[in-house]
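Engineer: Read through the structures below before going on.
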Structure P
Amino acid sequence: MTRTPSVSCVFVCHDGAGRILLARRSAGARDEPGAWDVGAGALEFGETFETAVTREVLEEYATPPLAIDLLGVRNVLRADPPSHWVAVVFAVRLDPAAARIGEPHKFDELGWFTADTLPAPVHSQFAETFALFSAAAPAR
């Protein structure tokens, strides 16, 4: 375990019409295989947040963002496995027809969902991220 927090760009992809894109984590995922989750990736040295989000969205969903909006920041402390992340959370609008699995070694299914049709199980960090997204919904 490192003793320094890492920075992650977390993104809730949406279609601008009330649906969000979630990916089901495959057996090869770093943690919580089988759980549905939003996208995320580590900020690399020298990157802006927007550059990191664009890179990660392209890697995970094989399509570029149409819009990127900052939602907030979370301090994520996990005991198992031990980790500490500063999660900078974004809303990212995508073309739903263009999104597809870009990293099949990490994800085995994608789906577009509304707040009342969310799949189960969701990742342990999903609820707090989705709360930030939901609170900002009128701004999108």
Structure Q
Amino acid sequence: MHASIPDGFVPITRSSPFIDMLGPLYYRLSDDGLEIGLLAEKKHCNSRGIVHGGLLSTVADIALGYSAGGYPDGNRPMVTTSITIDFAGSAGIGDWIVFKTDVQKVGRMAAFANTYAHVGDRRIARASGIFSILDGKA
């Protein structure tokens, strides 16, 4: 399967040298919240041609943090405290991978969220994250 970037997705503008190296990453706002997307390339794959679990973990961390932080309208400063991920499938070169995130709670000191990575209708990973909200003293 060789996908293209679906309608409504635009490049992420808040980036870093690390995210630039991984990307490009895309986002769109849906009725369910922020979605982060990535078109899988050879550079994202392991030696078997399967998208590397480390890439899925990294993009899950970005999706969780950006969603809990209020991207694109907000920029709540936070750092990842804990992330867990479970893999239920795989993706390959040319697949469009989208992370759909559910933010459970954003409190004064911590935020909690889950994200699910999909290729089409297939759910390939689930990640859960906890973030410490920074008070400007970090």
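What follows is calculated from the coordinates using simple rules that are stated; it is not laboratory data. Just so it is clear, the model here is predicted, and its values are computed rather than measured. Cβ atoms are built from the backbone, for glycine too; each structure is taken alone.
Engineer: Identify the structure, out of P, Q, from whose coordinates distance in nm of label points 7 Å out along Cα→Cβ at positions 33 and 113 was calculated to give 2.0.
Structural biologist: Details: P: 2.0; Q: 0.7.
For distance in nm of label points 7 Å out along Cα→Cβ at positions 33 and 113, the value 2.0 is produced by structure P.
Engineer: Now, a different point. Comparing structures P, Q by mean count of other Cβ atoms within 10 Å over residues 9-16, which one has the largest value?
Structural biologist: On the way: P: 23.0; Q: 13.0.
Sorting by mean count of other Cβ atoms within 10 Å over residues 9-16 in descending order puts P first.
Engineer: Can you say which of P, Q returns 2.7 when distance in nm of label points 7 Å out along Cα→Cβ at positions 49 and 81 is computed? Let's see the in-between values first.
Structural biologist: Details: P: 2.7; Q: 4.3.
It traces back to P.
Engineer: Ranked by relative contact order in percent (Cα under 8 Å, 6 or more apart), which of P, Q sits at the highest value?
Structural biologist: On the way: P: 34; Q: 25.
Max of relative contact order in percent (Cα under 8 Å, 6 or more apart): P.
Engineer: In addition: State the single structure among P, Q that was used to calculate semi-axes √(5λ) of the Cα gyration tensor in Å, giving 25, 15, 14. List each step's numbers first, then the result.
Structural biologist: Values: P: 21, 17, 16; Q: 25, 15, 14.
Only structure Q yields this read-out.
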